[in-house]
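Values in this text are rule-based calculations from the coordinates and carry no lab data. Keep in mind the model is a prediction, meaning the values are calculated, not measured. Cβ atoms are built from the backbone, for glycine too; each structure is taken alone.
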Structure I
Amino acid sequence: MIDPYKTLGVDRDADGASIKAAYRSRAKAAHPDAGGDVDAFSKLTASYELLLDPVRRKVYDDTGFDPQLTDTKDLEGLLILDALVNDFILDEREPGSFDPVAAMRRRLTDKIVNTRIHILELERHRGRIRHHIDRIGKRPESDVLGRMLNARCDTIADAITKAENEIKTIEQAYSMLEGYSYELEAELPKAAE
């Protein structure tokens, strides 16, 4: 993820005129026709467009992400975390009485485990279908049952691939929690009786 403020060299509270001036100044040197790098110019232009769009800028300022500048995996991980953040915001327990970061990590771990179990079930089911295919005698004119069973195997293979990709996304969300901790309130000592 690139930081559009750093890319343009402007402060976080820069107004539209400052952003335009910074873009024009940097674009002259960064433009490919002036010997600049195409990728660098593309990032400069994307940063400029983000900061001039009030909605995208607000989303970036609030989350640190922009759909157009963010890797798809990061964006999908962010969406998973967003749902988990909503869960702990709505939790009625007092802040400091529970660890929402640890709870988020547990929920992500549980999702990974459940998805792996689902993959194992799908693979077992696909194996049973393949055994049926091996045992069914084929009709000489057409193999309707074989085609139907093979189509089921293909559908299961697609579901397995989807589940494996879901695990990668959950792992990405988990990695986004690295470095975070949460300070719990210390329990008060019980009064001596």
Structure II
Amino acid sequence: MRIIGGSARGLHLAEVGTGDAKAHLRPTSDRVRESIFNLLINGGYGNPLQGARVLDVFAGTGALGLEAVSRGAASASFIENGAAGLALLKRNIALMRAKDRCEILRRDATKPGLNLGAAFDVVFLDPPYGKAMGEVALAALTPWLVPEALVIWEESLPPNPPSGFAQMDQRKYGDTLVTILKAPE
């Protein structure tokens, strides 16, 4: 697993092996990550990452948020509460030397509480597949988002977003379905 583009292009992140089934740790493959970022940058959204505040939910290794920072995001916050994911996340932030632009929020993504910082422009949502946790997390995180924030949601089945979210695009990559949503105004 590596950073695909931007200032940290080619940086190898901490090895995960096959993931951690018990912790539902299933890193996004390089191929899918590259497709997501190509779609964001070349899909008619302008460059939503430039200067953005990014939220990586169910962050695991943090590869999505770190890729966004490499490609111009001002900062990334990571919501993760699993021990395996937190250890990998800390290691990957250190490998990228991005501690000053990254924040780890050890929280349950389905019950995140209040956001004490500024709202987020772009959200990566990669919940455990087939558990309907993405729907619960996005509903709880809606107050954390700027109006019309972009949400990039990875799941195995079509998600059921909260009311007011508009689907902008949806693509299938193997067993991963990537859905791009726009938050309400």
Structure III
Amino acid sequence: MAAPSAPTAEEWAFAAKYTNKNSKGYRYSWGQQVRSMMGTAVEGPDQGVVRFRVEIAPDGTLARLDTLWTTSAVAEQLARKAIENMPPLPPTPTGKPLIFEKTISFTPFASDAPPIYKDDCLPDPPMFRNPFAWDGRSAQVRDETAPVAKLDPQAMEECLRQLPQDSIEAEMAHDQRVMDQWGQNELGH
């Protein structure tokens, strides 16, 4: 699979101002830039996947890069070389350091699809906590989940103003992920 094209100037301009969901646009553009600089992926022993913990300084420079895991030393080496040779990046959208984890796939059959932005203004659903969990020492009390905080209308309007139009590719990739997860034949039996 040929390397995907690098993010355009317009995509980087959007990424540099999109603050929702831990600067989702910036994180996606960063990963796309790295993968585009890694070259063509060929099926064989050198293909693989590598996951990094990345810290970008407020001015857009790389502050820290840690390898969390990798399935190929060659893929990690190519990704690190691409990261070293990246062009100057725009400042982070929030003006603060941007810390995230990113998986780079150097395989001939997988690509990082564009993200979907349409639900970014909605509050995150509460994490499931077992209300009946007990530590064995304290009094047995049922935990109540906290209600989801609603955005005030003015903040919601400001958030909606930032949202871009989702691309057809992003919608198709989202639908494919849902089908891969839930469209298994075994579920119908």
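With helix-only ellipticity at 222 nm (-39500 (n - 2.57) for each DSSP H run of 4 or more, over all residues; to 500) coming out at -10500, pick the structure among I, II, III it was computed from.
III
Tell me which structure, out of I, II, III, gives 1.05 once Rg/Rh (Cα atoms, Kirkwood Rh), for residues 68-131 alone is calculated.
Value 1.05 for Rg/Rh (Cα atoms, Kirkwood Rh), for residues 68-131 alone corresponds to III out of I, II, III.
Where does the value 38, 37, 35 come from, among I, II, III, when Cα extents along the principal axes in Å is the thing being computed?
Answer for the origin of the read-out: II.
Of the structures labelled I, II, III, which one yields 2.9 when distance in nm of label points 7 Å out along Cα→Cβ at positions 28 and 76 is computed from its coordinates?
III
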